[in-house]
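Down below are the structures I want you to see.
What follows is calculated from the coordinates using simple rules that are stated; it is not laboratory data. If you're wondering where the values come from, they're calculated on a predicted model, not measured in any experiment. Cβ atoms are built from the backbone, for glycine too; each structure is taken alone.
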Structure P
Amino acid sequence: MMKSIVLTLLPLALTAKEFPEKFHAAPKPLSRDAKVSEWPRVFGPNDNCTSPEEPLLTKFPETGLKPVFELARGESYASPILADGKLLHFHAVKSAETLDCHHPETGKRLWTFSYPIKYRDRYGFSSGPRSSPVVHKGKIYLIGVTAKLHCLDLDSGKVIWQRDLKTELSIPQYFFGYGPNPMIHGNLLILNTGGKEKESSGSSVIGVSLETGKTVWTHEDTWGASYASPVMAKLHGKDVALVIAAGESKPTHGGLLLLDPKTGKLHCRFPWRADVYESVLASTPLVLPNNKIFISDCYQKGGVLLQIDEKFQAKPIWTERYFGMHMMTPQLIDGHLYGFAGRNIPDTQFKGINLKTGKITWEDDMRWKENNRVTGLFRGSFLQCGKRTFSLGEDGSFAELSLTPEKPEILQRTRFFYARETWTPPVIHRGLLYIVQNTPGFDESSRRLICYDMRAEQ
């Protein structure tokens with residue numbers, strides 16, 4: 001049943017005063033032969049932090065990348081979304097979740113949508129949204145930290161339909177509020193809702209009509225919501241929804257669900273979660289060639305490569321306890337997986353693993369000393385553009401990497417800021433790089449979203 005939600009379309013003057021835009025300088029013209037791509041959902045057009053964009057800036061300037069504009073930011077881990085000439089910025093402003101729509105090259109605010117929430121993270125992390133918007137055919141699908149779901153018109157920000165899923169489905173707060181990103185398939189919005197976890201089963205995953213917001217199907221399961229994003233895979237010629245489901249539970253439970261995206265029918269249920277109460281499944285499944293899937297849990301459970309057979313059953317090819325990702329998406333390059341394995345900064349290492357054998361080929365702390373401070377990539381995130389690999393470090397560093405089975409190499413690096421929790425992956429769109437600073441910096445900088453010029457030299 002649809003529930004009404006109090007909402008406000010805020011006056012631009014009020015929001016702009018509290019969260020101003022700062023324009024630095026116009027970017028270079030885009031090359032005529034440039035390959036560009038939209039970024040309509042959290043991990044980009046391919047759901048794996050890759051983009052076809054090229055050419056890009058060859059050499060980082062000694063003074064750092066040139067900023068184009070920056071936007072002040074409330075509390076949030078949500079990713080910037082760029083599609084149809086719009087930049088979407090989802091964050092919590094005071095006691096309201098707010099979606100700001102901006103021009104992607106000037107930062108000029110076009111409209112603002114906001115609604116009140118009551119949420120405080122019990123672990124002391126950000127109380128803003130974890131989930132990022134999804135754009136599809138001129139509409140925005142948005143779900144916040146308290147599971148309020150909205151469909152908005154992209155051009156105006158006006159509400160088309162809305163639901164309060166927390167109330168409707170009895171969704172628990174879990175460890176860090178509601179966090180999975182929505183996924184679109186056909187005419188459906190697929191969400192890992194994780195409702196009624198304390199009962200024998202509940203609405204673990206639902207398929208919702210894009211047009212009306214009404215529930216079309218429900219997958220009932222004891223597994224609740226995770227913090228990983230559902231993704232679509234083409235397996236044996238058929239579309240299959242991959243959902244990491246978990247929840248907050250004693251004893252812990254969760255793993256990978258393979259579902260028919262049209263009906264919610266369960267193909268396979270593969271348990272994969274550490275036997276630790278506070279384990280958080282947050283790494284998105286990685287779809288690999290030849291009907292293979294990689295999933296992981298960093299809490300001493302590790303990673304597993306799965307072979308999906310013609311009946312859509314998952315069978316482990318190999319497991320590796322010390323190749324478990326906390327929240328990042330590993331990259332596949334020339335038959336090897338690369339990722340930042342580990343739960344926290346002290347135990348995180350950058351590792352390469354042979355996809356065929358499951359053997360770790362190297363590991364590197366990937367740390368250096370900078371301004372009398374030990375820094376590094378830590379639990380970094382990737383951005384793959386063509387054959388170039390970039391990584392955003394956990395405290396605001398940015399590097400271009402060469403990754404081979406023999407060793408990793410930093411080709412060049414720069415710094416955006418010094419700040420903790422730089423967990424939102426970098427985003428590229430039309431040669432512009434969008435970086436999120438999630439917390440106030442050690443250098444007294446504020447939370448912000450910064451646009452940098454990465455367009456190729458003219």
Structure Q
Amino acid sequence: MTEKRKYTGEEIEELNSMASNHLFMHAMQTNDWVKDGLSMYQEGEGCWVTDIQGNKYLDMMGGLWYKSSGYGQQEIADAVYKQISTMSSPPAYSTTPSTVKLSAEVAKLYQDKNCRIFFTSGGSESVETAVKMAKKYQHLTGKQKAFKVISRRFSYHGSTSMAVSLGRASYSDPMGPEMIGTVYVPNYDAYRPPIPGNPSPDEISEWLVKELETTIIHNDPETIAAFIAEPVSTSAGIHIAPDSYWQGIREITEKYGILMIADEVITGYGRLGEWFGTMVWDVTPDLTTTAKALTSGYAPLGAVIATEKVANAFLGGKKETFSHLITFGGHPVSTAAGLANLKIMKEQKMVENAKEMGSYLFDRLQELKKYKYVGDVRGGKGLLATVEIVKNKDTKEKFSDDDNLYGIMPKLLKDRGLLSYRAGDQISMCPPLNISKEEIDIIFNGIESTIIDFEKKI
């Protein structure tokens with residue numbers, strides 16, 4: 001690792017001045033950070049990062065749901081340097097050995113070993129690509145009227161126009177008419193179930209699967225190209241569905257000739273204690289979108305995994321060609337990072353660790369249910385969990401925007417050495433997969449202390 005850069009107070013002030021005058025931060029209100037300065041980090045190791053002022057924090061969100069192999073992996077940096085020094089990018093309509101090798105490596109990990117991989121630059125591009133691929137597949141196989149895509153309401157599939165249309169997460173900006181052909185069905189939620197009474201997870205699943213079938217029939221199965229869903233919908237609250245849900249979804253989509261797209265941009269590559277989230281429920285989708293943990297954020301890269309059945313439809317002549325071009329999709333520097341990243345994850349048994357540490361984290365979080373404002377704790381499938389904060393436990397009433405939980409919680413956690421951009425009425429956790437029990441205890445103690453402090457302030 002290179003020596004840590006030491007920034008002077010004058011240099012930090014100059015950086016903040018540059019940012020306040022010229023930088024447009026993603027999904028952040030400029031006025032919220034200009035006054036106190038922008039958070040800037042210069043070094044990372046394992047689960048920990050150090051800012052330019054020398055303060056050290058445990059990143060319990062793994063960057064933005066992606067830092068699976070952790071910070072400071074020199075082997076990945078070396079692989080990137082070697083690739084960029086020899087062939088930074090190939091001529092048009094060609095590739096490099098690193099890209100070819102990564103496609104084979106991903107196929108080894110996937111349920112269908114005869115799948116094909118279409119590389120993109122990131123998650124939103126992967127979703128756009130999968131939807132486009134699904135529509136063309138249907139046309140190639142005789143379903144000429146298929147253009148609609150069913151998604152679960154309040155899910156999140158990316159920030160591009162088509163991706164935003166799928167699910168319409170509550171925090172998405174308004175952009176006028178959505179993508180033509182977008183159809184919504186309810187999302188899985190056992191904490192606030194979509195049916196009255198006190199239904200079991202399997203009863204909720206049965207109702208949701210029937211609702212999907214009713215929606216398909218109402219919209220004419222011949223017009224529906226695909227159904228897309230995250231194995232765990234993070235934006236909707238990290239609700240973990242039972243086996244019956246996903247197996248029921250798979251049965252219905254196959255019954256009506258609809259392609260199932262699993263959006264594994266967050267859950268792919270070990271997050272849920274299996275290489276792919278759908279493996280947890282013993283389901284094989286037709287298309288799988290991935291990104292984030294494929295390189296653990298060391299370089300931008302995404303991928304669409306197409307089963308042999310889907311991929312074979314694109315073999316033939318000009319008509320069958322998937323005429324989809326992404327300039328930096330499968331960039332060799334990124335695929336070199338991906339190869340090194342997956343190698344490290346396998347050698348250090350990080351997927352197995354995710355399963356073990358995820359169970360430990362979930363067990364510890366149960367202790368928080370005794371507090372007045374802790375409504376629910378969700379997780380138990382790998383290293384993905386959340387603690388939901390509510391105003392009233394009995395009614396499950398949420399705090400209002402005026403209560404400003406999204407302003408309060410991140411600061412309270414940061415004061416305790418924990419980073420979580422997602423903290424608000426939910427305190428979400430998505431730490432690196434090489435996390436230890438001792439580090440999970442640090443997370444738990446910090447969250448518990450935050451909740452105690454919050455209860456005093458309210």
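Computed over structures P, Q, percent of Cα pairs over 35 Å apart reaches its largest value in Q. If helix-only ellipticity at 222 nm (-39500 (n - 2.57) for each DSSP H run of 4 or more, over all residues; to 500) is calculated from each of P, Q, which structure is the one that comes out at -12000? Working through the options, I get structure Q.
If semi-axes √(5λ) of the Cα gyration tensor in Å, for residues 41-112 alone computes to 30, 18, 10, which of P, Q did it come from?
Q
Source structure of the calculated read-out (relative contact order in percent (Cα under 8 Å, 6 or more apart), 14) within P, Q: P. With distance in nm of label points 7 Å out along Cα→Cβ at positions 121 and 337 as the yardstick, tell me which of P, Q scores highest. Largest one: structure P.
Hey, distance in nm of label points 7 Å out along Cα→Cβ at positions 105 and 281 derived from one of P, Q reads 4.3; which structure?
Details: P: 4.3; Q: 2.9.
Going through each structure in turn, the value belongs to P.
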